[in-house]
Structure P
Amino acid sequence: MAPKDVFDLEIVIVGAGMGGLATALALAKRGFRHISVYETASNLGFVGAGIQLAPNMARILDRLGVWRDIEREAVDIKTTSIRQGSTDEELGKVNLEYIRSTYGYPHMVGHRSSLAGSMYEGCKKEKAINFVFATSCSDVESYGPRPSLMAYSRKGGEPYRVECDVLIAADGVKSVIRDEMLKLKKVDAKIIDTGQAAYRIMLRREEMQNDPELLELLDGEAVTRWIGEKRHIIAYAVSNKQIYNLSTVQPDANFAAAPSATYTTKGSKPQMMKVFDDFCPKVKRMLDLVPDGEVCEWKLRVHEPLPFWVLDQTVLVGDACHPTLPHLAQGAAQAIEDGAVIATVLAKIPEVTPAAINKALQIYEKVRRDRAYTLVELAAASGRAMHLGEGAAKEERDRQFAALKNGGKGPVPDKWADADVQKIIYGTDIVKIADDEFEKLYAQL
């Protein structure tokens, strides 16, 4: 029997990554009372590298009551420096101090574990949220009006059916639910092989403290990007400047023959050093600090834009529908925006019916889709600009960078630091838009 109160809807979220946690917490804060989160991992022992904490993310997390704990450990970024990888020459410098006064929140950087851990702690305080760990979900039997799928416990026992009023697939770039949904509709949204891979490196203060040049980087409040042909490294301090985070992008040399499901591999330190062999001594000294056996490499893959995110009472969020390259630092932020908008639209449905739920989810897609895919393409474009080889395009890019020195104005080829791009990303309160436009959009469906 369908619930009479919208807040009694039974909601199932598959996946407890950034999107799943944000969606669960946003729903609970809106007053929903029955939220189940299924996660394949046996616990949320968070690992990972640094992450940029942009104002559009901070605004939502503050409303959810978890931003202050994240902010306490984060580093407030004042500038970004773009440098030639081979020489360490500064190509351009952008002052970011205006961001706080302009958008109400600073541009900060932190550790992924701090972001995810704070959202998880927030979820644990909500009695409406129930986590089911060590359990994978697949084999969708129905996408509505009562979505159902099978749950498989890694601890053994018989598989069991899970039913709900709303099914939210937050199961990431390798989303099983997305693949099943597209197969049902005979849609072939191909994986796009970017030809790129990434190393993610965390260096501790004690590893850098005997090198004054490296210690200066750790103690600074800047994001530094060293760029070269088809490669770059972006780096910044996290965890109250106790850890220096480096993320690289380089041509893929290890995944080409791997199955499409393979996204990570154990990396080789000598090979990593060879990839950046023509970079400046400062960069190579940092890379050389990585212990042997602790090099991991990630394959960078995205998907073609999907023709739809919603089927009946089932909906995709985050990397399940709009995976993005890291060059714009918006992947997690966009998943968090998804979760907040879903909670907003579901809370506003005028009647508790499958049709009303579907309309609300369609409004979520309408509000989020163009914005998400615009940022996916901007991220890709920024990566292309960073990786130019010698030629006229590189000369024009470097001319634009040079114009930014000493407070100059103009376009920034590194798009996340461009004021006009920031206005699009940080200046849009997507939750307010969903709230304000709900009734008009609902009436149009």
Structure Q
Amino acid sequence: MDAAGTVVRGDLLVRDGAIVALGAAVPAALSTLPGGRAEDSFDAGGAWVLPGFIHAHIHLCQTLLRGRAEQSDLLSWLRESIWPLEAAHTAASIAASARLGLCELVAGGVTCVNDMGTVRHTEAIGAVLEASGIRAVFGKALMDQGEGVPQVLLDTPRAAIDESLALAKRFHGAAGGRLRVSLAPRFILSCSDALWDETVAVTGAHDLLLHTHLAESPGEARAVDAAVGSTAARYFARHGVLGPRFVAAHGIWLDAEEMGMLRAADAALVHCPGANLKLGSGLARLREWKDHGLRCGLGADGAACNNRLDTFHEMALAAGVSRVTHPERPLSPREVLALATCDGARALGLGHTIGSLEAGKQADLAVLDADGAHLAPQAAEDPYSAIVHAGRAADVRLTLVAGRPLYRDGECATLDRERAVAEARVEARGLERRAGTGTRP
């Protein structure tokens, strides 16, 4: 699949981490290599070669919390489960959480994530991301206020910004440019005016993404109105928070005027249908986002509210939700796949580097088996529909980031999956003990 969304048969040549030739251009490019051949090859016969999937909103720190936060209301979920559990994280448990999540993601063809950590131990997530080989934007959650927030998760605005800048100094541009750092104010209820103002100033001065949550649930909307006298989007517009570096998850309860504000600011939104449904938050109106010309991507959110980190699951849900919200003009399979690839790249400001198969772009690829019975009989005639409506993470045969295999033929190449699962079980029990939530069998 290239930038125009066309599907063609042919080879693809990678060199020094980038795509150098596709299709008919490959033989000539090969002839310039020593011996006229590549050092390594992968037989993708009977498979589709796609741009790697991009999860434009995710919380790797919450993978250990899978199955431990089953409320169906956002604010109750945060106050009763998520924040107490996040407060109990150590550097070791948060690293284990990230490794477990990455094992699932790379096995499912994911090559890039936009991660929001919790308030502490974000450097441990950065170290895991660096070692794993995945491409990532990540940042520590910024919080300096909020009802029900444990004290350990509260920073002063200055301390929150200083720690974020220290992370940027260490990781922004690291690993050959694979890693980037964001500022991640959690949501409007957890951040003071002073923290929002500082965040806007710093993201502008250092050209960092601003990653947050927006208009996720009705209960949140009522609390936001009581706190600031308006909706979150209007507050952001008044305070200069919106802009081309702004990326917000959910956007379920935005009205047309607010979508216009985001478009005027060239802000981006991320659709998280699995989390939206599991928390009972609502149905995002993707067709209206696209009608307003918004940059938008797709994300799993987190294992604590999904509970999968599975692009195929999210794509199928995104397609289904759009048929409910806009039955006269649902998203096409091609549009849905774009959310997980080229549109997600543009939402993160990475469209010039990843998101489509083009010479000169980074070789972030996923190879999917096209021969499964669950895809037959029309897979070859309509691969977009087959992938979006019938594809599975188990179809992934190869995941490459910058030409480096992260997953190949059932095995993670940079992560020890058995060790990650065993470590996660141990760390999850310790996390529950520290949080006082009890240990499960």
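Hey, FRET efficiency 1/(1 + (r/R0)^6) of positions 86 and 430 (r between Cβ atoms, R0 = 30 Å, to 0.05) derived from one of P, Q reads 0.15; which structure? It was calculated from structure P. Across the set P, Q, distance in nm of label points 7 Å out along Cα→Cβ at positions 182 and 270 reaches its highest value in structure P. When distance in nm of label points 7 Å out along Cα→Cβ at positions 22 and 422 is worked out for each of P, Q, structure Q gives the greatest result.
Consider the structures P, Q: one of them gives 16.4 for mean count of other Cβ atoms within 10 Å over residues 126-133 as calculated from the coordinates. Say which. It was calculated from structure P. When Cα Rg over 2.2 N^0.38 Å, for residues 110-253 alone is calculated for each of structures P, Q, structure P gives the greatest result. As an exercise: log10 I(q)/I(0) by the Debye sum over Cα atoms at q = 0.13, 0.18 Å⁻¹, for residues 166-341 alone, calculated from one structure in P, Q, equals -0.76, -1.15. Which structure is it? Going label by label, the one that fits is P.
Structures compared: P, Q; top value of distance in nm of label points 7 Å out along Cα→Cβ at positions 38 and 390, i.e. the largest, recorded for P.
A short reminder: the numbers here are calculations on the coordinates, not readings from a lab. Please read these numbers as outputs of a predicted model, since none were measured by experiment. Cβ atoms are built from the backbone, for glycine too; each structure is taken alone.
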